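Several structures are given next for inspection.
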Structure I
Amino acid sequence: MTRAATVYRILVGAILLLSVFGLAAALALVRPEKADFTFCNGTEIKTVDPALVSGQPEGRVIWAIFEGLTTYHPRTLAPMPGVAERWEISPDGKTYTFFLRKDARWSDGRPVTAEDFRWSFQRLLHPETAAEYAYELWYITHAEEYTGGRVAVGDPVEIELREREPSDPPFARGKMLYGRLLAIEAPEAAASSTGPGRAEGSGPPTAEPVYVVDIGGKPRRFQRATAVPRDPTAEDYAWLLFDFHRVGIQAIDERTLQITLKHPVPYFLEIVGFFPMCPVPRHCVERYGYPAWTKPENIVCNGPFVLKYRRIRDRIRLEKNPYYWDRADVLLNSVDVLAVESAVTGLNLYLTGSSDWIPTVPNEIVPDLLRSRRRDFLPAPYLASEYYIFNTRREPLNKSQVRRAIAMAVNKQEIVSRVLRSGQIPAESLVPADIAKYVAYQPPHCERYDPQRAAALLSEAGYPGGRGMPRMELLYNTHESHQAIAELLQSQWSRTLGLDVRLNNQDWARYLASRREGEFWIARAGWIADYLDPNTFLEMFTTDNPNNHGGWSHPEYDSLVAAAQVEPRPEQRMRLFRRAEEILLREMPLIPIYWPVTRNMVSPRVQGFYPNILDIHPLKDLRIADHPSLGTGE
């Protein structure tokens, strides 16, 4: 036996011994019948509502139970037909016409129609949904105006009233009116035109204008009932938005969906296959509302699997969807998705045969796995970045000099060598250098580790030796390596800059909420490319982007990213992106930490699993070598 194999066995034995009591307790529980395929998903997912998620663990489940217009080839990631059996792209690259399958159905037997996609995209874009990925559809004409609630005089508008039609289901939107915006009256003007104005001493008015809308040739006035001053002639409303009928998403007929873009988007077919763009069943959503519509007893799906049951902090059971259009090629009848945050626990489950796939392994054993050349360990390059974001709304993190000092005090090589030890590369930019293998983009470099310069910068900013700096907090989600990195950063910042940083570990759902709500000083973050283009990374940091959790804003950066998005010449487009990233790395609203590698461990009996740059592995395409239905279709 080789030394590497001996060390590996000792490490595994130690890990198993450490968790033996936990495993014994787990085995003592009443276990369900074993699924055809089981994998560890990394954490307890937030929801299975496609419009409300942004994380990879949620994406794995959503891609299993829902299907978009396109899907991904399991090996090459090229866009493939999903619910749309084919599509046509206009010569100018701005109009996509998708032709849906006749046999695409929901899991209750109803047909999946173009209107289902139109309504689902509208729900994703609606400001009330607050979808973090709504901006991915802002390439569509007038979609951004709809999400942003931006209307101007002369625009077509829709007004949602608070009342519903008697025949509407319980959670349908309110009664809708449509017209053309004639005027927007300021609160003071509205008050003076309808009466004596506000009473003296009643306080300043809220920013609630009166909208005058031509509806059917008759002007009608609308103002929220909570407005002060209140125009007594105005009608109350829930939402007044740009008319969605004018947004470039049209159901031409039951099986034809047409989408019109503001400009050509080379990766649009990948976007419509992304998990937030999956359709949701209107009849189910409006009957039960959120979150009740996502419960196993209520949910209706259109993907290769259906949600059979969910046990919080244990597992999600998926079963083959009998109404799925390609059910003959789905060879797994059941799948268990385990909510396992610990990489050590995941490895135990894998080694004992309780899991067929773990997406990561403990850092400690990776070197020995590589030396032993185990066939079931499949490390691969990954188009992703791990970084920390600053909350630039908080002083003194609103100063670029302070952010640069904190960033330059981070020894990334120490993180990679001491904590990770799995082939990760210290990051010199937000966009991973490996993107150059797919597009002609060369990322610029950020300032490197320089403790002396970092200390000098902090002193120049008015905080010599860290004196005067507030006690900050470092937020991260539960995971062994995240905790180890946070502890090392805490030590580096204390040693180099004299900073007092407290660690704040939160579970996945709470961590996501804290970031989204801006309840942090410095927070761990990671981003996996949604498509093979630098825009997927750089667009996040534009002003008001829903994923710009740190609140950083830079007008020139915004202009460069916007210009790159519409630039038709590939070389000039990449130059614009590079200039934008140079600003990002100079202003440092984030600290690039490392570029990860995938660390999948997959049972040899699993077929159809291919390492790829985005770490996407559709469950539909997996096969089990000893499964009785392998190769038989049904």
Structure II
Amino acid sequence: MCGIVGYIGGGGAKHIIIDGLKRLEYRGYDSAGIALAADGRLAVEKAVGRIANLEARLAEVSAEDSHAGIGHTRWATHGAPSRANAHPHTNADGTIAIVHNGIIENYAELKERLTAEHGVRFRSETDSEAVAHLIGLFYEGDLLAAVNRAARELRGTYSVCAMAAAEPDKIVAVRKDAPLIAGLGENCNFLASDIPALLKYARMIYLIENNETVLVTRNEISIFNEKMEKVKRDVFHVTWDADAAEKGGYDHFMRKEIFEQPAGVAETLNRGSDENGAIKLDGISLTKRDLEHIERVYIVACGTASHAGLVGKFAIERFARIPTEVDIASEFRYREPYINAKTLFICISQSGETLDTLAALREAKSRGARVLSVVNVVGSSVARESDDVFYTRAGPEIAVASTKAFTTQLVCMYLIALYMGRTLGTLPDAEYERVLLELGQLPDKLTLLLEDEPKIRDIAKRIYKNERIFFIGRGNDVSVALEGSLKLKEISYIHSFAIAAGELKHGTIALIEQGSLVIALASQDRLFEKMLSNIEEVKARGARVIGLAKAGNREIEKLADEVIYIPVCADEVTPIPAVVPLQLLAYHVAKLRGCDIDKPKNLAKAVTVE
């Protein structure tokens, strides 16, 4: 996760900012940097990679006694990882420095204007640099006024901290839809993107709200609203220990990431559509002519990402009417796949470094396929080697068992399929609008669904001692059953098995006996009656059944022992809300079994070996 730290007070700014950045060392960032006020100038240093690399470079910076500074860890969005793209960014003469978390959506427009009208030369590929130049343009000796004026020009999500060489006793910050806090210290004050950065130095925190600007000096923190009226704010007293604060107050990163899914889905949807609601895919230049040339789609991935691929297959065939196959990356290149220049190859990867997926990608490219990747990490190997890239907007995912990366991958696959169908003319406008509307309603429905966690926890208490659990479903529910089963086995070590419900009678039903536990997914309206029949089959053989269905489909209560309901939504998009209760169930079962949830045995976050 990107991190911002600002400090103003006595000496030692360099040490304090570095220490704060270390407390934000989430996996996923690619570079770090710092700006210090010293001798009437701003000293800026940056490094690619870990904070230790920045520390080594800072050994040569003679600003140890600086009393003010800002620092940043960057998770690349615009521009590959490099020193030039790392923060802080400065204006042309280096008198203004900024650090920025978020996305400046109108940066291209700002860049063009600054270049054409003011002769500004950009030194990076980032959207953030435009903010530094914009503040510099408006700066007339008052940093607070310049930041406020610049913020009116920005569209997107951001928290920005700024310093001016001419006012070394001030740091000004502004926030819109990206986290920002201010901390009260002894003869010093702080800014940061998250509490862990400040925990060693400040326990009294101001939580900065949207569209507020903050002026921080050694002795005072002043908060202003959009009209630049001073705002009175109660102090939040932090009582967490360092480890808990790093997880935002959650017991585990996995639970935190489950609860971040409404925001991740919303951000991915927002980034995948323009102001009029039409789909726009960043980093993808597939034209109608390109798509008409495609005869077949291959989706290749590993683990959880492959389950997202199964949903993607359904969506592409349903909306774009192009034959689509899903393959496991570790098997793909060893079976002489039928791929040529008329193939669209889609690889899905959370880390963008999965070796099997990379190998499959390279095999596809060698056979002439066009490669489109869905990936969470900007500048990763998969992203760099693809012809087109669509980034998920999950943010760095720390827990090994993927949750929010999966749901954002699903959103990406839906948007790609809708875009293809609309472009090819295979998807009627009314249908396109209907599905897009259903997707847009999901963040609120996920938030509502997460309120049912106490019920999921109670179910977990009744099943956590089971050593064998079956998952069944039909249609899109098969993909969700596979993912639910994987989550359970990954973190609880229970032997779980997922199968299409119609396949039960072709062998697997021989394993169902008195006391067997079956989790039956019945979220598809058009297949609901079929699933009721399958539930009757396993009940007749003594199974205990936990059903999952849309709210209102109460017929399932006559058969299932317990039922989890998800909000009503179209069959096409149910995999996103349907998987969330299964993630929570796996989490609470694993917790009751005393498992190491964030770091399950034998598993790694990014699999970089074959």
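At a glance:
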{"item": "If FRET efficiency 1/(1 + (r/R0)^6) of positions 417 and 553 (r between Cβ atoms, R0 = 25 Å, to 0.05) is computed and equals 0.45, the structure in I, II", "result": "II"}
{"item": "Which entry (I, II) yields the derived value 42, 27, 19 for semi-axes √(5λ) of the Cα gyration tensor in Å, for residues 137-504 alone", "result": "II"}
{"item": "Winner on mean count of other Cβ atoms within 10 Å over residues 49-56 once structures I, II are ranked, highest first", "result": "I"}
{"item": "Relative contact order in percent (Cα under 8 Å, 6 or more apart) - highest-scoring structure of I, II", "result": "I"}
{"item": "Which entry (I, II) yields the derived value -7500 for helix-only ellipticity at 222 nm (-39500 (n - 2.57) for each DSSP H run of 4 or more, over all residues; to 500)", "result": "I"}
{"item": "Label whose coordinates, when FRET efficiency 1/(1 + (r/R0)^6) of positions 249 and 593 (r between Cβ atoms, R0 = 41 Å, to 0.05) is calculated, return 0.95 (choices I, II)", "result": "II"}
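Bear in mind these aren't lab numbers, they're just calculated from the coordinates by the rules spelled out. Just so it is clear, the model here is predicted, and its values are computed rather than measured. Cβ atoms are built from the backbone, for glycine too; each structure is taken alone.
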